[in-house]
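Enquirer: The following blocks contain the structures, represented as structure tokens.
Nothing in this text is a laboratory measurement; each read-out follows from the coordinates by a stated rule. Quick caveat: nothing in here was measured; it's all calculated off a predicted structure. Cβ atoms are built from the backbone, for glycine too; each structure is taken alone.
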Structure P
Amino acid sequence: MEQRIADIDFDSLVAGRKYFPSPAAWEDEVLYFLMLDRFSDGRENFFLDNSGHAVTTGSTSPFQSTDRGNATTTAASRQKWFDAGGDFVGGTLKGLETKIGYLSRLGITAIWISPVFRQVASQNTYHGYGIQNFLDVDPHFGTRDDLTSVVRTAHKHGIRVILDVILNHTGDVFAYRPSEFRCDVFDDQGHFICKEPCWQADGTVYGVEGYRDVAGSPSIPFGPTGNAQFPDGAIWPAELQPAETFTRKGKIRNWGWESEFREGDFETLKNIHQGEGEVDEYCPSSTMLAMCDAFKFWIALADIDGFRVDTVKHMDDGASRLFTSSMHEFAQSLGKENFYLIGEITGGRQRAFHTLEITGMDAALGIDDIQDKIEYLVKGFRQPRDYFDLFRNSLLVQKDSHVWFRNKVVTTFDDHDQIRKGKIKSRFAHDEGPGQVDSHRGSLAALSFLCTTMGIPCIYYGSEQQFDGNGDNDRYIREAMFGGEFGAFESRHRHFFNEKSVVYQELSKVLKVRHENLVIRRGRQFLRQISGDGQNFGFPELFGGVIRSIVPWSRIFNDREVVLAVNTDFQNSRTAWVTIDNDLHTTGDILTCVYSSDSMQIGTSLTIAPRNGKAIQLTLPPAGFVIYA
């Protein structure tokens with residue numbers, strides 16, 4: 001096990017190897033984000049293996065509707081279930097490898113895995129964002145060999161692997177010196193609000209008690225340590241151990257103050273000093289150069305296809321640019337011509353676009369207005385034009401309507417943080433109760449909308465099984481797919497790899513149509529006007545804060561048009577005339593339904609009529625979704 005960057009023999013790692021190629025266009029891909037600890041422990045029974053054969057040797061049975069709430073029948077058992085969600089629950093890389101077939105049959109072509117790197121031993125950072133060793137896999141998840149095996153199996157199934165990486169901070173690897181505690185923010189009773197040193201406008205750099213040992217005590221002198229502290233004490237690789245690695249300016253309080261959110265600690269996680277200077281004259285720190293080499297190591301070792309870069313807003317733009325160039329060039333040297341870097345760039349579309357332009361990262365993730373508008377447009381509480389204008393706002397991006405957003409933004413609605421929702425977190429399906437008629441329709445409509453509008457779609461694990469987590473803590477939306485002590489639907493010891501569920505089966509059909517249709521993957525996008533009488537047309541609009549209507553759009557590529565639509569009325573079917581492109585069609589021609597959530601419509605045809613230029617008349621079931629080509 002390498003303890004220093006200097007120990008890595010890159011020539012030996014890459015010699016004679018043929019690496020898996022990048023996709024021609026990432027907008028052709030369908031991503032699936034999973035939290036590794038919450039996905040699979042490999043012990044499930046009665047599911048289909050990677051070859052499609054039934055597994056009957058596992059110990060965890062499939063979830064049945066009668067299992068809902070089996071972990072929370074009393075106040076004490078509910079507290080036990082809730083507490084379990086704050087700790088590691090047992091998902092592993094080997095477990096993930098057994099579910100590659102499940103993902104492939106759904107239609108997934110790339111998986112984004114939460115951070116796999118070794119965590120601070122004394123802390124329960126199951127989410128993976130508290131890194132202590134950037135050159136090793138956390139033993140809760142498995143080993144380096146397990147990771148390379150997962151990637152190898154994924155590649156055999158045509159699935160690429162994106163790793164979640166962090167350059168902005170490490171885990172809570174050291175403790176500040178209590179005697180230097182400073183905080184000038186008080187509550188109404190005159191008590192300090194901060195529990196640790198907080199960032200100060202005067203640039204205060206705090207003293208450090210020491211690096212944490214295996215038990216979490218700051219007993220290790222702060223600075224370069226001997227090999228005796230390996231692997232669970234201090235921080236690794238050893239190039240990260242000098243005091244200058246960290247800014248040491250205390251916790252962020254004001255998340256909107258630029259100097260503070262770039263220099264301060266992300267809660268208890270420790271901020272890294274990345275370098276100095278403006279973007280074009282940026283001088284990276286030795287730490288930043290070491291971090292670049294650490295992540296090159298994972299590309300070379302495991303044949304990784306892309307990185308999702310955490311907390312890009314909090315990084316220096318010069319550091320982000322350096323990392324981007326370094327990863328692109330190294331990956332290209334291995335034959336990965338389109339290694340993708342997806343930056344988590346919070347703070348709105350303008351910041352996201354500006355950061356992409358300056359740093360050269362490939363796509364933005366975390367643009368909260370996209371997530372909000374997908375969820376609530378499908379539910380009938382957002383203006384359709386507001387969502388579709390996100391992809392054609394040429395005034396903002398100063399480019400043609402489809403240039404940026406087609407392959408420069410990763411779209412999603414459920415995720416593991418849901419910062420946009422404040423204290424109360426909730427998955428899309430939390431209000432789709434099991435007693436409702438056809439309660440799957442809303443989830444299917446949202447997932448179908450996500451996967452057929454512009455951008456690179458990303459499905460959050462469990463959404464295809466209608467996970468409905470809801471509550472005042474992140475863990476409620478981080479349920480375990482394999483059950484364990486913190487299963488979805490407040491259950492335990494039941495798994496959710498159900499390929500017969502309606503949403504899984506129907507979504508797989510939608511993704512198959514997407515895969516086979518270049519227009520849906522790469523076409524320009526236009527919200528279409530509708531009419532009830534075939535005479536008076538207008539864009540679908542909110543009335544009284546609600547829209548219960550067909551919302552149609554077109555994807556156009558070269559000389560072909562595909563028409564798609566959702567019905568935001570979850571209770572009633574809707575019929576409307578829908579405008580289509582006037583120049584691509586002739587009156588009397590037909591469009592054929594290639595997918596509908598009402599299977600009886602598939603294969604039926606609609607005749608193009610001379611209305612508002614040219615139009616077709618669509619009928620959609622409640623919360624329905626259709627594709628006509």
Structure Q
Amino acid sequence: MLPNRPVKGHRVDAFTAIWPFEDLIVEQDFLINKTPYELETEKDKIRKEAPLFFQLKNEEKDKKLQSLENLRFSNPILHARLKPLFDSIYKRGVIESIDEGLSKKSMFVTTGTYAEQIVYYDFFTIRSAAEFLQNRVPANKQEINYLDFLAITHYLDPEKTQLYINSKLEQISVFRSFIREGQVLARQGEPLTNNKRFLINRYFYTQNLGIEFTWVRFLAKWALTFVLCAVLLVFLAFFRQAIFGQNKQVSFLFLLMLGSVFSTFIFYKYGLMVMALPFTLVPILVRVFFDGRTALFTHLMILLPCSFFMPDRLEFLLLQLIPGIGTLFVVAEMRKRQQILNAAFLVFVFYVFLFISYQLGFGTPQTVKKITSYVPFGISSMLVLLAYPLIYGTEKFFGFISDFKLLELCDLNHPLLRRLSKDVPGTFQHSLQVANLAEEAIYYIGGNSLLVRTGAMYHDIGKLENPLFFTENQPNGFSPHQEIEPLESAKIIINHVIKGVELAKKYNLPEQVIDFIRTHHGTTSVQYFLHLFRKQGHESKSEENKFKYPGPIPFSKETAVLMIADGVEAASRSLKTHDALSINDLVDTIIDYKIAHNQFINSDITFKDITTIKKIFKKRLMNIYHARIEYPQ
């Protein structure tokens with residue numbers, strides 16, 4: 001698919017107003033063949049414009065005149081009246097009738113080897129001759145049918161007409177023009193006409209058609225392409241292991257790379273506007289589902305193989321890389337659909353500025369003044385708006401989740417959230433507080449704050465199954481757990497994770513959101529009921545394992561922060577006094593417990609992050625409960 005031979009010359013498209021490269025000098029004589037369409041058009045023109053040939057035949061006219069002479073004896077008066085009229089008609093001649101469309105063509109009458117040009121309307125036809133006679137012979141004198149004396153003198157000769165057409169068709173040259181060696185086909189800065197563009201493209205095709213194919217060059221270029229793909233894969237393996245471990249995500253990135261190179265190849269092969277392709281779509285799509293560094297690196301790895309098709313690789317890389325980087329700033333946090341429209345506008349501005357600067361400094365300044373030079377940039381910028389359907393399609397096909405989808409899920413009118421707020425308002429308020437805590441913590445330590453907020457809103461939806469068994473949903477202080485055994489109570493509490501996953505799948509929540517439901521308790525134990533179980537004298541380890549949540553443990557910053565926020569917010573409700581000291585001890589105890597039970601070993605959270613989280617949670621809880629720091633007297 002990549003160009004496997006050295007390219008001589010450059011293609012131009014309909015919007016290339018000026019030849020921007022060095023003077024194009026023809027290296028060897030070459031003939032430019034006419035296209036099949038051009039040949040057929042020329043043949044049609046010959047057939048359409050070919051003259052008509054007529055043949056003069058007087059035999060029938062002589063017979064008719066002889067019959068007219070016979071009237072001299074039977075009706076001399078009528079003969080005397082008709083004789084001058086028919087002499088006048090035959091003097092001009094009577095031509096065979098033809099279609100109105102053919103009557104305007106050139107015509108010739110042949111006599112032997114001699115042909116004389118004639119005009120169709122200088123002759124009578126049978127019809128016009130009859131009208132001529134009718135107007136000059138009184139009705140009472142028309143005892144006989146005077147049409148019996150009319151005869152055609154000039155007959156259409158289709159054989160000679162076709163012979164002429166065939167001779168002209170044989171003279172058609174299959175060559176359009178002849179270009180001599182050393183001739184300057186296009187000078188740098190020269191305005192291009194349609195014919196000049198045709199000659200340049202045909203010369204390009206002719207020069208590159210006969211270049212010998214070599215396996216060494218072919219394999220070397222594909223080896224270079226393989227290296228670029230490998231570099232992208234190594235980048236993911238070393239710096240984005242979470243992406244590297246997901247086949248769908250890696251496939252998506254390489255599909256973008258393959259699609260971009262293939263589109264460039266198609267446009268290059270058929271001489272279309274390669275610069276009209278929306279290369280800046282790549283960083284937008286990657287950034288929506290991944291991070292900015294991955295988007296930038298993927299964009300660069302795609303531009304390098306695409307540059308193989310470009311006549312000026314430096315200009316191409318400059319024009320595509322800088323706008324691509326610019327879009328990353330616009331879509332850094334994709335919260336509004338208007339951001340894509342802003343990105344499209346920004347891309348066009350970058351294109352125009354970079355193009356003008358490059359051409360004035362290193363290229364052909366004349367191209368700057370041509371409006372058509374900016375048409376490909378306008379098309380490419382408008383195609384950036386394809387990000388809307390492409391984001392939606394990628395979500396459906398690959399199962400990814402974008403900020404747009406997360407915003408839709410955070411809408412409190414979502415059926416599941418409305419059900420949560422109506423049926424279990426205590427859990428709903430708990431979820432809101434957890435969302436606020438987790439979102440602020442992620443904002444400061446880095447991560448997807450919208451994702452963690454969405455996960456927090458849905459993490460306890462399993463409590464819709466048995467809401468009264470959870471403290472926040474017991475308005476009168478009565479707990480059903482007082483009437484059942486600790487093991488059964490623990491089973492009901494643990495079951496809210498399993499039921500939450502089932503309910504999330506029923507409502508078609510994305511897997512990324514369901515992960516928060518699975519991991520928000522990790523593999524910790526239901527400590528309160530485990531303590532009661534032990535007080536009853538039970539010491540069986542196998543029985544105690546039934547008090548553990550099924551897990552898995554958190555595997556990202558977002559899921560780890562949600563686990564902490566959930567534990568801290570729930571525990572803070574059971575504090576008898578909400579002062580600074582109790583809140584401080586509570587946050588430290590909850591987080592230290594999670595660390596001691598290895599709940600964060602699979603997540604990329606650091607001790608520095610945990611210290612920051614502690615400060616944020618303590619401050620937020622004191623604000624929630626209006627606690628004040630007690631200063632020493």
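Enquirer: Comparing distance in nm of label points 7 Å out along Cα→Cβ at positions 269 and 581 across P, Q, which is largest?
Expert: Details: P: 4.3; Q: 7.9.
When distance in nm of label points 7 Å out along Cα→Cβ at positions 269 and 581 is calculated for P, Q, structure Q comes out on top.
Enquirer: By the measure mean count of other Cβ atoms within 10 Å over residues 333-340, tell me the structure among P, Q with the highest figure.
Expert: On the way: P: 18.0; Q: 15.2.
Between P, Q, the highest calculated value is found for P.
Enquirer: To test your reading of the models, identify which of P, Q gives -18500 for helix-only ellipticity at 222 nm (-39500 (n - 2.57) for each DSSP H run of 4 or more, over all residues; to 500) when calculated.
Expert: Numbers: P: -6500; Q: -18500.
It was calculated from structure Q.
Enquirer: Let me ask you something else. Just checking, which of P, Q has the largest value of percent of Cα pairs over 31 Å apart? Mind showing how you got there, number by number?
Expert: Numbers: P: 53; Q: 70.
When percent of Cα pairs over 31 Å apart is computed for each of P, Q, structure Q gives the biggest number.
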